[in-house]
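Q: Please find the structures below.
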Structure P
Amino acid sequence: MPSVESIPFSPVETVTEFLHGVPISDPYRWLEDQESPRTRAWIEVQTRYARAYLDQIPGRERIRTRVRELLDVETLDSPLKAGNRYFFRKRLAGQEQGSIYFRNDAHAEDHDQLLISPLDYGPGPQTAIKPVLVSPDRRWLLYALKAGGERTSRFQLFEIDSRKTCPEILPRGYLRGLAFAPNGLGFYYAHEPLRSPHPFRRAAYHHILGTPFERDCEIFCAGEVQGVRLHLVPGEHALGFLVFHFGKKTTTDFYLWQTGETRPLPIVLNAEYTFHPVLLKDRILALTDRDAPNRRIVEVVVRDSREPRFIDLVPENSFPLRRWNVAQSYFCATYVRDAATHIDLFDFSGASVGSIPAEEGATTRIIWSSPQSDEVFLQRESFLEPPTLFAYSVRSGKRTLLAKNSRRLDSAPFAYVRVTYSSKDDTRIPMFLMGRRNVLEGGPHPTTMTAYGGFGVPVSPRFSVLVAFLAERGCLFALPNIRGGSEFGLSWHEAAKRQKRQNAFDDLLSAAEWLMETGRTTPRQLGLFGGSNAGLLAGVALTQRPDLFGAILCLVPMLDMLRYHLFDDAHVWRDEFGTADDPDEFAALYQYSPYHQIRQGVAYPPTMVVSGDADGNCNPLHARKMIARLQAANCSDSPILLDYNEWRGHSPVLPLRLRIDALTDRLAFLCDQLRVAV
């Protein structure tokens, strides 16, 4: 293990406030100010400290070589189709960022034509571009521009046949929907600019090409208060306005606007149920959980001055309906059955017409569809198969390969099994175990584990370069399906929401205990990693059971759960976590908030927290404050590191070189601490 320099000193400037009569001390609130000279200087010191450790790890160049082999390959993603043309982003081997291409036939891979390169916007590698939408007349391509890992984007139009970029550009912000006008002379849009004199105004506009955006006509306004989000729903002859109100409960309004009419027609108001509509020529269809916890697909029949009537097209069944897509005259319904995805097909009368074949041990999902095409684009991946893209005709069942997997990875020596274990309250939790066949037979072995357990998101076999690298070197990988997801229906999600969040943490910690009780690993050999909501899991595991883990890798997390909702747009997660504004929710949050549960004089395991300036989802203040407090409290000689980058955010669009560097650091940290031979 390389030596570690003296731990950086972080000044304590305690702010104490009373929440519901309880004094809450915050010793590092000054680190919330990201742009202050003190914070920037602190980040520089932390970076030098982390590099002094990471750069000395034995074998890191061998790690980098293998990481480059796995990452520096041709990739294709973000496909769209318009007529017979296929548009997509493709990055060639050796390139830092992908460019936008098109081909005239799904099979014509050798005839891909370059449309837009990120180098058109300067020589730096931080600019990423992505195709978003093609106009119905196939004249215009809308694409997004990002700088680093930001979630916001700029949006611009490209005239396909003339190969010219339109000078008009939507500024950096969040595009919540865009529909091209039927006459081809403009478009309708809902956009939240990052910097606006009216930051909470949520409105939709009509833009005429060739005119300044300042002249755009407002066609709908959802108000000007915090906690409202407006989405534009495109249709052939109408537009929909979907309004979400994020308060103690999330409610939904939906309005229908016929082009040219003065006022939109309210269809759904103050709905406390899920409502995801699609507008067809003369029908409103929707995915909803009203009177159907596992969700159903309905036709919405509008009745004058009365609640709309919902007519079942695809009724609720015993499995959660995770998402739906419309492809010409078909529904594609993606169900979660025992932690696996299945895509069933229905016609517009609701009659079953088959399914899209699924492969055992793989995850297949639809990543694009359109009511104007009978083709959908599928992405398939597994623990050891990187994502592969297909075009699939729901009418004929024909599957066409769009992009082959070019990563050099031999999956033959590996396998996976599913096991179950008991959580703290005796709930039976399933778990995937993956590794070399001899590793699955018994242990102990170095082991890595992750989970998600939130927002009703199910976890299933997916590809990870980090996991694949470690599995090649004899590590076991564990993926428990903890509560908070939707692997087993609405109740699985509800069992770990708000005040019940501890159930997800107990499920994760019980998985770690089971791995040790069955002899598969030891505390010294067990590493836990996770990002975003899974980063919160890692932070909770670190503070509740530091004795269970040999290394913690905590990526872009939320960790101060008493103040998370005060920054960026994190208040929209109130329905999932609750907030400290409510006394009962405060009590639950305070009990597990990782930042507040750090204890002085505890021997914490080696920890690396990853974040960066550009994260607008999980504000990097969480990482900064957590590292300062953890370094001050830790009584062991374990390294407590902050891996911080000004370009890093919540979007995985950093240039190839930075991704190789970042993954090399993470793997070097885990291999060094878990004693993995490289």
Structure Q
Amino acid sequence: MRRAAAVLVLACSGFALAQAPPPADLFALKTVSDAQIAPDGKSVAYVVGAWDFKENLLDTDVWLVDVATGASRRLTASPKRDERPRFSPDGKTIAFLSERRAGDEKDAKETRQIWLIAPNGGEASRLTSHGSPVATFAWSSDGKRIAFTAAVPPTADEKKKREEKDDANVVDRDDVKPAALWIVDVAAKAVVRVSSGSAHVASADWSPDGTRLVGAVAPTPKVPDGFNTDLVVWEAKENGKASDLVKRPGPDSNPAFSPDGKWVAFFSGDGRVNDWPGHRTEICVVPASGGPVRNLTRAADLEADDFAWTPDSASIHFAAQQKMATQLFSVPAAGGAPKALTSGAHVLGSFSAAADGKTLAFVLQSAAEPPEVNVLMPSDAKPAPRRLTATNPSVASALRPKVEVVSWKGPDGLPIEGLLHLPPDRSAVKLPFVLNIHGGPAGRFAFSHSAFSRIYPIDAFVARGIAVLQVNPRGSSGYGEKFKKANVRDWGGKDYLDLMAGVDMLVAKGIVDPTRMGVMGWSYGGFMTSWILTHTDRFKFASPGAPVTDLWSFYYTADIPEFIESYFASLPWEDFDVLKAHSPMWFVKNAKTPTLILHGEADARVPPAQGRELYLALKKQGVPVEMVTYAREPHGPAEPKHVRDIRARLLEWTDRYLGTAPPAAPGPPVKAPAAPGGGASHAP
């Protein structure tokens, strides 16, 4: 019967999908991240992740690839996460973070610590045995010391109270564990604390002479305080004397000394306070001895993702978003217009530079190419990425959707873009359709490979003959500051109309069957999905994931109340009407659309009560609704069994309400004729 149902749907759609290979299995694919080139530029360490259902985690290991030959090999193989590899300055050692235990500690508690391994292989050895997980670390220029950030370990009294369940918690005091700055001697393994006080040290970097450390400091590790960070310089010793380098409103973070030690480059909000809608990571420089700050990227209206100094301290290479792409640029440290080093429909990240600056390494992917380690020589006449690794060869044989950039105008004429995923052998008939909405609101859909979409099974939708539209409405990143701020005090307003205009365009072109449409999205995408189902019944089903449904209650229960203050330019009790006017819950009486709500039970960013509000209101009104929660999951689901369940439920609801089915097993080519007109809804 299942095969017969599939044939019926294919006949209605007019596809030859029976002869197409099935889409790639997400859980058979491996992730690739964090490309770190050796100082001599001859090899790149990187991280490969594999889905492990036995341990119920994405198990990550460190790999090494030869730049000249492309030969790759695995360096670590523990059943726990090994990640963040960093070469020592002489290239003879790789430090990395791991949750593994040492061989003689079978009963010890697993914590994230610094481990060391030689690039030519052998057994890894643990460097730190800190009582709290290590967050970040950096090698000194002589390779004899490593600075790291980690919370102060709990005292014996704190441990005793926890064990005896005498653990009353004072909010904003006991539940805040700031990270301090420490130094470990690589040979002796002795650890000293550098920073003092209760401020949170988010990251640090060494001066070239090894006498100083510069770090980003926040009042607390809470998310909103990440938008209130300053730069501090310490003497690189126990209880090192501290002095302010950059102290001003807004975020200044991720500092890095220039190779000559005269400058510090850093990410910055350039003095803007609590500006969540307009926030972007611009690159600034400041004299290492203090002085005026120079912004290198603001005039170009670019949002940076990563940066690295050139060896002569004259320029900075950085990655930045450009609409749906991410490109590499170079900008003079003295100021000037950034120069693009790459072009094309791709995204790249986690890049690093060899000591001589002649080779850059990064992870690159596109709609056609899965994420892999690439290198680029900036001095080439026409610099072009060269792929080194082939981690997922099976992707080449999977169903390859046809991905198009489509554009239209919003209600006020603002240009809007989207990615349209189509079956590769689409005929002219109208297709069932899924509208997929990103989070943020300042997220974006980019030129990434759809097989690696974690929550939303884009390839599986396409294999069923479904068209999928991913829209970057106003408020998205990558299109400049004005575009990013265009939804301030207007969630569910013109951004909603941007989305609907894209749907209308596809319907008018005859690509989409208006009677067979679904909508889904996570976080802000969940908000917008909730807004859609309370403002129109044109979709056959909706699936809001971790949805913000009531801006008033969200403000008081989420871990980012300043987020709402910034986007709506007021405090809730001063401007209740605007929050009411932009909250789906205040329009829920209009809802008729069958709804699948998905939410993590440990979500502090969007508490699960937001989803429950919507669930109860729909249930009381007799709207078909199901809510599924996932134990232990924060805002982004991570456990393999939960990710698998989410994807399966989305496909089941799609098949139920759009009348689709999985493609039949490969067989002889069969071309079914297109049915006249649009297909009928198969919703029960």
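None of the figures in this text is laboratory data; all of them are computed from the coordinates on show. Every value quoted in this text rests on a predicted model; they were computed, and no experiment measured them. Cβ atoms are built from the backbone, for glycine too; each structure is taken alone.
Q: As an exercise: Cα extents along the principal axes in Å, calculated from one structure in P, Q, equals 69, 59, 54. Which structure is it?
A: P
Q: Here is a follow-up. With mean count of other Cβ atoms within 10 Å over residues 279-286 as the yardstick, tell me which of P, Q scores highest. Walk me through the numbers before you get to the answer.
A: Details: P: 16.9; Q: 23.1.
The structure with the largest value is Q.
Q: Continuing with this model, one more query. Using mean projected area of the Cα convex hull in nm², for residues 239-310 alone as the calculated read-out, with 5.7 as its value, let me know the right label among P, Q.
A: That value comes from structure Q.
Q: I would also like to ask the following. Looking just at distance in nm of label points 7 Å out along Cα→Cβ at positions 135 and 335, which of the labels P, Q belongs to the structure with the highest value?
A: Sorting by distance in nm of label points 7 Å out along Cα→Cβ at positions 135 and 335 in descending order puts P first.
Q: Same structure again: Where is mean count of other Cβ atoms within 10 Å over residues 39-46 largest, in which of P, Q?
A: Structure Q comes out on top.
Q: Further, regarding this structure: Of structures P, Q, which gives 0.25 when FRET efficiency 1/(1 + (r/R0)^6) of positions 295 and 663 (r between Cβ atoms, R0 = 30 Å, to 0.05) is computed from the coordinates?
A: P
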